[in-house]
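Bear in mind these aren't lab numbers, they're just calculated from the coordinates by the rules spelled out. Predicted model only: the values in this text are computed from it and were never measured. Cβ atoms are built from the backbone, for glycine too; each structure is taken alone.
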Structure I
Amino acid sequence: MKRFFDKRDGKTYAYHRKSGTRITAPFGTAGFIAELDRIEKAWSAKGETRKGTFGHLVEQYRASPEFLRLKPVTKRDYERVMTNLAAMKDVPLRSFDRAVVTDLRNKAFRKHKRRHANYVVQVLSRMFNIGIGLGLVQSNPAENVEKVRKATGEANRNRPWTSAERDAVLEAAPIQLKAPLALMRYLGVRLGDVRGMPNGAYRDGMISFRTGKGDVDVTVPCPAPLAEILDQRLPHETHLFCSSSGVPWTEGGFHASLRKLLSKLKVAGKIQEGLTPHGLRHSVATDLRELGKTEREIADILGQRTTFAVPTYSRTADMKRSNARSMEDLYGPAKPRSLPSNVSGNAVWESDPPSSNQG
């Protein structure tokens, strides 16, 4: 309990600390002790969760290293999801299946729209994975529940940059801005990881760092165009990148400098609206998808622990190049042949498709 002295009436009041409930019996009396005990038992009973229930899974997830090590902003988003699902506290875990999770997603979409609906699926998936590890459940009912896609024609929040836009921005950017942008442009690294990246992250032709979101180790060869830019970066004692004033970039400072640059390039007609630093991450994912890389391969490059977000990153991929390679694997190299004058087209396969008994 806690005690509070009110100067207005000169009296001291006692409260149950956890619930904030005022204790009305005189302090120190048997009635006071009995009332405090009753409030404490009621509070404890309210907070109890039975094993095998969704509430118990939420408690276990909140106490897990995977949740405790999330960034504050991500943790806040996850907490919002768990708060909105609090009414399911006493539902047995065995009642959860794909249909239940899909229904929860749909209800979240109707009430909070697409982003929160997808967070519901993501948070549930992570909680049930923890539950599997703890032996609370045997499978993850959220694992194969699809995310809610954007409606046709709906603008992308972080659209991929075109190749021309990427080239134009890097060409016009001063080196203090160009170097961190290049790391995002070539490897799809998040801005938060770029700003906090230590000097030792770039060494011996490799880029190695641990992501702030998801706590994933990433080690990739540094592409030659990126290495050329990084070798020109402004020096700093501890950080890989710094502003023109010689201090590590702040988020606000980086965005302000980038906005000025993008505004000039838009006026000059070299870029279009909608460019964001995170859009470069989508650009890299899109390029990799168009090259035919798997979701797991893309997730490894981007530093994603799971492949859950990869379809979102690469949703605008043009699969012509990848499809052409797949057709070549299936039918062999395409050989141009003459077409009738009234037919237009490119290279075609001269041989017939393999029969079904060829596999």
Structure II
Amino acid sequence: MSAGGIRFENVSVAYGSTVVLDSLDLSVEPGEVMALLGPSGSGKTTALRAVAGFVQPVSGRVLIGERDVTGLPPHRRGIGMVVQQYALFPHMRVEDNVAFGLKAQKAPKAEIPGRVAEALEMTGMAAYARRHPRELSGGQQQRVAIARALAIRPGVLLLDEPLSALDAQLRSDMLAELARLHRELPDVSILYVTHDQVEALTLADRIAVMDRARLQDCGTPQDLYRRPRTEFTASFVGNANLLPVTVGEGGVTLDGVALTLATDGVLPGAAATLCVRPHLVGLGDGPNALRGRIAEVQWRGSTHRLHVEVGAAGRRLKADVGELRETPALGDEVTVHFAPEDGVLLAAGVTDG
């Protein structure tokens, strides 16, 4: 298996005067799953294609292991790649699809059947080796695509929105399969492109948050969820309440209501935003209590999402609360609260971009 690990060194990609990836510096350690998370047009797929060799940077370097691959064609980079459309050959049986990359690499003929069987066994598709893609479900076709990528024993596996064409249950099942595969392939570095925060939070060791062609934030899922550093990260990684607050000498206030929060270096007089996750907002009296009116109620099975207009400006605060004996009516006055340690202050304008 080839050496893993990926390093972007100040990588920029442009089409004419349009910069689609701007000065990306990022390292993926051997054996690490790094998710590139962001909206359409954020640069995440361009970054993956730069590793694959399908786009050429206008500046910077891409390294796999310690090898500079910036100028190498895709077939000489030692990578496996899976895309959302599966890209299986319809006229070939499953085993021949999986063998395709090995034959392209001119692997010894005697080794190919064993490598194919190993990859199909790893992805749970050994019993389907003689079938054609048209005889498989979408989830099974994606497993074959993953088996084909793994058969060449890559040091780096690139996954470009691999689950987006699957329904919700299949997506959940495939996430579990990918997590299992990662445990079985501890030396393979995985770069996983997605716009789905659940996929990123579930699978990744670290998440690189992309927006407008630039890296905005990078950290473990727990860090980005619990302590985001920017408003964009807070809103894109999980659901968040983001409310403008005032930081003064005496502390933090929301429309004149004093709050108990760690200021974390936000200077008095600076514009700031309060970030608090909806599931951490409780109904009733408690620390950091805010009075408000019910503007909307959404029943979500095990929880209710309450939209509460708080403060003089009537800013909406979302609270996810458990089963209620009586569901509040629109216009009812309520009190909501959150613990001091559950609120995060974000300085306005903070970005890694």
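One of I, II was used to compute volume of the Cα convex hull per residue in Å³, and the result was 271. Which label is that?
This value belongs to structure I.
Comparing relative contact order in percent (Cα under 8 Å, 6 or more apart) across I, II, which structure shows the greatest value?
Evaluating relative contact order in percent (Cα under 8 Å, 6 or more apart) on every structure, the highest lands on II.
As an exercise: distance in nm of label points 7 Å out along Cα→Cβ at positions 51 and 131, calculated from one structure in I, II, equals 1.6. Which structure is it?
Source structure: I.
1.8 is what came out when distance in nm of label points 7 Å out along Cα→Cβ at positions 211 and 291 was calculated for one structure; which of I, II is it?
Answer for the origin of the read-out: I.
Consider the structures I, II: one of them gives 43, 21, 12 for semi-axes √(5λ) of the Cα gyration tensor in Å, for residues 123-322 alone as calculated from the coordinates. Say which.
Only structure II yields this read-out.
Which structure, out of I, II, was helix-only ellipticity at 222 nm (-39500 (n - 2.57) for each DSSP H run of 4 or more, over all residues; to 500) derived from, given a value of -7000?
II
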